[in-house]
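Once you scroll down, you'll see the structures, which are given as structure tokens.
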Structure I
Amino acid sequence: MNMEARDLDFWSWTQLVHQNFPNIELSTPLRDAFRAGQHHVSLDEIQLFDMDTDPHTVTQRDVRTSATEQNLCKLSLQFSGTTQLSQDGRQCTLQSGDLALYVAHRPYTLEYTQRQRSLIIQFPQGMLHLVQHQIAQVTAIPVNAKTGLGRVAVPLFEQLAANLHILEGPHALRLVRSALEMLVTVLHEASRPQRAPHEHNPLFYQAVAFIDDHLHDPELGPQMIAEYFYISLRQLHNKFAEEDHTVSSYIRAERIRRIRDDLADPTLHNETVQTISSRYGLTDASHVSKLFKQTYGETPSGYRHTIFGD
């Protein structure tokens, strides 16, 4: 779906913006003279907004999604003018050719200090295959078109913006998804000075996030993960070895830990061990019992009895 809106006053612009960003507050020093416009493209769960606006400020306060809603990320690419972006205790200035990431479920501020044009891409956080603490490390970190991997990333997103009018269908969606996946590596490089030493291995953490999302799948294993990230099995195993893990042992340990947590959950007390185990991709009851006892020193039933005494 492609939609375009031109020459809107501040009231009309506020109404339009709230259709897609309902939790934000807008203010401007030019209420009577304010003008703005946008070109909007919707690709499944990905929304792209090419915005051309007069100076204004966007503020989102303490907003969190509910358990049934997706956490959303926003990528801002500056074409002209400047933007001051603040989130997670960091502030950055985006100038022409800069991009940065922020999230919609935590407070942020965007201050457009002059007439400006920018591209905002909104998408589910799950597309980045990063866990929450990793996302918090790369928000409000500017990526520049003239340095590092930004030389590759920024022109790609600029081309997407320049061709919004032809972005439609499954091929366009795959193209945008691939660009967002590449963004993970770029953001990790840009945030490197601010990260702890063990954060040098972004692929490991992307794979961990993928595992977390697919524990329910009995087919989850090294081959599935390697194919998803378009890498060889050897590369995948090497990345896990750098963190003193193997892929299979990590998956197995995470499944057993989740089973233990559910066994100790009083709201799941009426569920059988088989039901809980199947939720995490393990359907062989005797195998689960063996793994659980190897890990925690007692069977799943024995552990539950220890917790609840029945």
Structure II
Amino acid sequence: MTLIGETQGQPAANKADLIKDATDQSFMADVVEASKTTPVIVDFWATWCGPCRQLGPALEKAVLAAKGAVKLVKIDIDRNPAYAGQLRVQSIPAVFAFVDGRPVDGFMGALPDSQVKQFIDRIAGMGGGGSGSPVDDLLALAKESLELGDMGGAAQAYAQVLQMDPSNVKAIGGLARLYQQAGDLERAAEVLEMAPEDAKDPDIDAVRAALTLAAEAPSETAEFERRLAADPDDHEARLEYAKALAGQNRLMEAADQLIESIGRDREWNEQAARKQLLTIFEAAGPMSDVAKQGRRKLSAILFS
């Protein structure tokens, strides 16, 4: 794989085209009819609602980041109660997603920014019929390539996204993750430098965790193996041994060592083994075999 060069991104979609205030009178045009071409997120809110003030900016940020793949309509329920009543809104903020003229998903209450982004990304992906942006199509191609084991194809798709949108968090995370999995942490770090400081993405989090593990890893394991052979309760040696294994990308073995330490003394050094184990889970990915098996083994110890 080769790193993409610096290119000029495409101009972002006009905010006024993507985010608007609507009324009961304009609901049919702004939501129902509009959602037949592009998914529409409806945010029912009120000026007195504190959580609404928290959720609103997160929704706007995620919608703008989707670059036209989804739109946001904001409705003040104090001034426009009709459709909130029809949708049985009982508390706010209340968010509904409309696709093809009908509500398909939603949630109530404020969510963390990461979950808001996941919701928006999921709804944006429902805009079928060729209405997705080129960026969305390329990200879908990258996902399909990964599912087929075509790492080169995925890397190429991510690189094309970054040529159009150099700050695209999904493509940055995906490409960095590919470099990390190929053992090229230097290039993974270079790609991560393209990400905004506040970027939240599972792949970016995983690569950052892997870089942290590599930076902390001792170069050799022999010394720690000797110490553990002499004293299995040498928790410092076991922790350093696990760090060395993680630095060699032997994450399952590293997790097993840390779980062994937790089983012997879970409180040692302010739960240092548990904290290191969580970093390994993050580096491996939340749905990886390392994380799944590790959590099962950890639960067996903690709740036995």
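No lab work stands behind these numbers, since they all come straight from the coordinates. The structure displayed is predicted, hence computed values, not measured ones. Cβ atoms are built from the backbone, for glycine too; each structure is taken alone.
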TODO: Identify the structure, out of I, II, from whose coordinates Rg and Dmax of the Cα atoms in Å, for residues 118-221 alone was calculated to give 15.0, 45.
DONE: I
TODO: Please state which of the structures I, II yields 2.9 when distance in nm of label points 7 Å out along Cα→Cβ at positions 230 and 262 is computed from it.
DONE: II
- [ ] Using helix-only ellipticity at 222 nm (-39500 (n - 2.57) for each DSSP H run of 4 or more, over all residues; to 500) as the calculated read-out, with -12500 as its value, let me know the right label among I, II.
- [x] I
TODO: Using mean count of other Cβ atoms within 10 Å over residues 38-45 as the calculated read-out, with 18.0 as its value, let me know the right label among I, II.
DONE: I
- [ ] Give the label, chosen from I, II, of the structure having the highest value of Rg/Rh (Cα atoms, Kirkwood Rh).
- [x] II
